[in-house]
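Structures follow.
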Structure P
Amino acid sequence: MECKRAVIFANGILPDLAAARGRLRQGDTIVAADGGLHYIQALGLKPDVLIGDLDSVSAADLQGLEGSNVAILRYPREKDETDLELALDWCVRQGFCAILVVGALGGRLDQTLGNLFLLTWMRLAGIDVRLDDGLEEVLAITAAVTLYGLPGETVSLLPVQGPARGITTTGLRYPLKGETLWPERTRGISNELLEEQASISLEQGCLLCIHTRKRSPLISQ
């Protein structure tokens, strides 16, 4: 069965807009989480879906989408979820097996932390979800992943929701061999890619993996 991927544009900071185009693949479903619509428009594209309370979308923006087959899912401003959470939930219900979130890092610290913690949401279990602003890529690891980059780039592993146990890595300067990282300690910060590919696995717990690039290619992988 072919893996369907959604690309969500959030309304955070996107330091390299031009590079985002190179990250897109043919056949991606483009989702605008409220004000993320502006990034999509700046790329000369239209979303397949616009979702959120739309407090960052003007009447002119909405008018420009009329008759363009864009699904508009509008929610009340007073709601329990952020626009990004609504967009992720929609993607889960549509059966996507991979989700790339662009523009979800930087800006307000509370929003950024909330976006990072969304990676640990149980509804996303089994789905490859990554936040990527072109400079940094963030993903949650609960089993095993392969990471792609350039030698010398920084990889930090931060346990969340308690200690992460049985961590094994290959392709990193400071290897871990069945070891434990603790959330109140900083041992997992500032590791380094030795090759263009690294593997990270663990037996128990959850790791936030933060991959900081030397440059911001956002090359399609």
Structure Q
Amino acid sequence: MTERKGLILLVEDDEDMLLGVQHNLEYEGYEVMSATGGREALQKVERLTPDLVLLDVMLPQLNGFEVLRELQATHPRLPVILLTSKSLEADRLQGFRLGADDYVTKPFSVQELLARVQAVLRRAQPASESAPALVIGDLTIDLARREVRRAGTPLDLALKEYEMLRLFLRHPGEIVTRDRLLHEVWGYDAEQVPATRTVDNHVAKLRQKIGAERIETVQKVGYRFVV
């Protein structure tokens, strides 16, 4: 057992799957709490404030998509990885549209799951305390605290929205391609980049919060952050 790496809420109604995943996560040093239904999961998020939620899609009471929709409304910065036996692209895209940070299809290897958990938690961590704040116009992003303000007013950004904005602010005025966003924000390898409107949907949400004029669409290529 290694030192504690973070608290994970595992939401799974299959007892064998739950126990197996929980055992492996705990062996790697994570603290794991579990829930077997959607409503129980939402209650435990409020009580436990986990660092990450591993969320099965096929759940009693509320399914995983419904739970994810509620979490995006109440805890938009909470990272969520969907676990599901569904492998259809439409299901994966629905998860991403609702704000999932990653999607693992059953059956999966333990090593794949651990790698995805580690990657999502790493992206969710605040930058080092010495990292400077980025200021462009009326937008300020505090990398140490993971806080974004517009004209002094705090913005409640989901994790993916924050990561996209941070990438844009680090390359102001440059074209950031969709493939680059999928690689650096979603973690896709170059050969895995899917044909999806996930990026466009997240950009639309980000525009609503920081101002539509801030992000310019470069047709068939990507986006440019306007300075």
Structure R
Amino acid sequence: MIIRLYKGFSRTCRSKRAALFRRYMHPTEEDKILDLGSEDGRLIAETVPFRENVVLADIDEQMLARGRARYGFKTVLLDESGALPFEDGSFDIVHCSSVIEHVTVDKAQRWPREFERNFGEVAFERQSRFASEIRRVGRSYFVQTPNRNFLIESHSWLPLVQFLPRSLLLKTIRFSNKWWVKKTSADWNLLTEMQLKVLFPDAIIIPERLLGLKKSLMAVGGDRVLA
């Protein structure tokens, strides 16, 4: 029941975000669009009807292969550094949904004890570089991420765990992964609205609300928004 309700709510959220993307970005089939952290490209495929000038970029080679086979998108394999292998202004639009919170440490380093005290600092530094890369390669961008200050943490479906000290957070996740319906890794660093504004200073921040509370945030910026 919980999973069905969540999937239904997620579909509704995706539909609303797609409408906001089209409203602010005005995408056309002539636009070069980068779907960043795209997995197999299902989300951008649901958002725009065309395929020719859309590029998927992800660290998962199998997901990219699925995107090529299923949708015919062009693909680019990324490493975990956050650096993007594109020239300045290569894309008219960068689309990035539920990705920047995972641009923290290399996946092999998500659990080590040495990150317990300074994980947030290390993660935010990498997220800052990633945000700069988005602004560098895209003339306009649409970046969505969960709101750190929402009551329910979106990756674990547990209340308020994002505010725990990291050592306790890791223990909580290890325990909940054994019995809870929602499994998660420990690679995410959620952002507040103020932090997102720091990362994207020229953007407008659009909240996505649930029961009046800001569930997630969208940084929308670039020439199409400022025009």
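Derivation of every value follows stated rules applied to the coordinates shown; laboratory data play no part. In this text the structure is predicted, and so the values were computed from the model without any measurement. Cβ atoms are built from the backbone, for glycine too; each structure is taken alone.
With respect to FRET efficiency 1/(1 + (r/R0)^6) of positions 76 and 148 (r between Cβ atoms, R0 = 30 Å, to 0.05), the largest value across structures P, Q, R is given by Q. So relative contact order in percent (Cα under 8 Å, 6 or more apart), computed for just one structure, reads 18; which one of P, Q, R is that? This figure was derived from R.
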